[in-house]
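Scrolling down, you'll hit the structures one after another.
Bear in mind that the values in this text are calculations on the coordinates, not laboratory data. Just so you know, these numbers come straight off a predicted model, no measurement behind them. Cβ atoms are built from the backbone, for glycine too; each structure is taken alone.
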Structure I
């Protein structure tokens with residue numbers, strides 16, 4: 001259930017960052033039942049941001065908050081840079097918009113992944129206490 005919350009929060013962070021922050025223009029806003037590029041971009045980037053902790057957990061047992069933050073920053077800067085190459089209905093019009101959007105979305109991503117990492121460590125710690133033999 002934690003992953004679903006993380007995915008939803010990351011989606012909302014990307015969606016509102018694209019619509020609210022200055023320097024980002026949404027060309028084809030979502031009007032349901034039509035699904036615009038802004039919604040697809042938000043879903044895709046929210047999904048990628050929510051996978052940071054689960055994938056790192058598979059690769060490395062000793063995760064640090066710094067590593068999660070750096071991966072979130074690189075991922076989001078790369079995703080917003082791709083908006084220049086791919087016409088998805090969102091245009092980054094200023095350098096400040098690019099930087100602010102990538103940092104805001106990275107902060108949201110870090111927050112969700114850090115909370116998931118903290119929850120996982122607490123669960124792991126409780127599991128080790130229960131397995132410990134009596135002294």
Structure II
């Protein structure tokens with residue numbers, strides 16, 4: 001399901017984004033500057049909940065945040081979602097939310113051999129997502 005395209009691919013990102021969540025893996029400085037960070041607002045909303053409820057409410061909280069933002073924007077800084085105590089599939093949540101809201105992501109890690117990687121192996125929040133299992137397009 002997932003695919004990797006280059007910024008120079010003849011298909012436009014707009015065409016691809018009509019079907020799938022677009023994930024930018026090597027954004028330029030202009031894109032980084034224009035992207036909307038959600039880490040702080042997400043963390044504040046999660047702190048209002050009991051710790052044992054945060055994981056199961058994560059998708060609804062992120063959805064609420066996204067609904068308050070304009071369509072077709074690029075999201076960055078969502079690292080709080082990778083907290084290992086939540087045990088959630090971050091990519092699955094964003095791919096699901098993408099069905100009802102137009103947005104893209106800046107990946108806070110790397111893309112290697114068709115896998116999105118967050119953190120390093122020695123860290124508790126280390127995650128590897130095989131893009132073949134998600135409805136995403138990674139732009140390099």
Structure III
């Protein structure tokens with residue numbers, strides 16, 4: 001099979017996987033040939049969930065509003081996606097044309113492609129944003145040859 005060149009990659013405007021992706025501040029999603037490469041990270045749940053996390057860990061977060069958020073980030077930071085400091089992940093999925101159509105109340109209706117199912121074909125994990133960014137491209141290059 002011929003390699004899918006970068007000019008044929010389709011960049012998608014939303015995270016393509018992870019049930020809590022709406023709370024991820026970092027995401028990249030790219031269709032490469034028959035696959036979607038999805039990278040997410042910087043998971044920051046809403047205030048109520050962060051409050052539960054802080055309380056369950058015995059960490060006192062101080063301030064209100066933006067001050068509370070800053071203190072949370074200083075004392076806890078982004079949540080791990082998996083284990084022990086892995087804040088970012090890239091996964092590969094089979095792609096399909098978006099079946100949701102224009103009449104469905106879905107944030108993905110603007111994307112021409114979505115993942116076919118939740119069975120990932122490949123994955124990598126990262127601790128830093130620059131690693132995740134580079135890793136996304138590396139995974140896209142790898143799967144452009146499939």
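Data table
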item	result
Answer label among I, II, III for the case where FRET efficiency 1/(1 + (r/R0)^6) of positions 7 and 63 (r between Cβ atoms, R0 = 25 Å, to 0.05), calculated from the coordinates, equals 0.00	III
Relative contact order in percent (Cα under 8 Å, 6 or more apart) derived as 44 - corresponding label from I, II, III	II
Entry that produces -0.33, -0.87 once log10 I(q)/I(0) by the Debye sum over Cα atoms at q = 0.09, 0.16 Å⁻¹ is calculated, selected from I, II, III	III
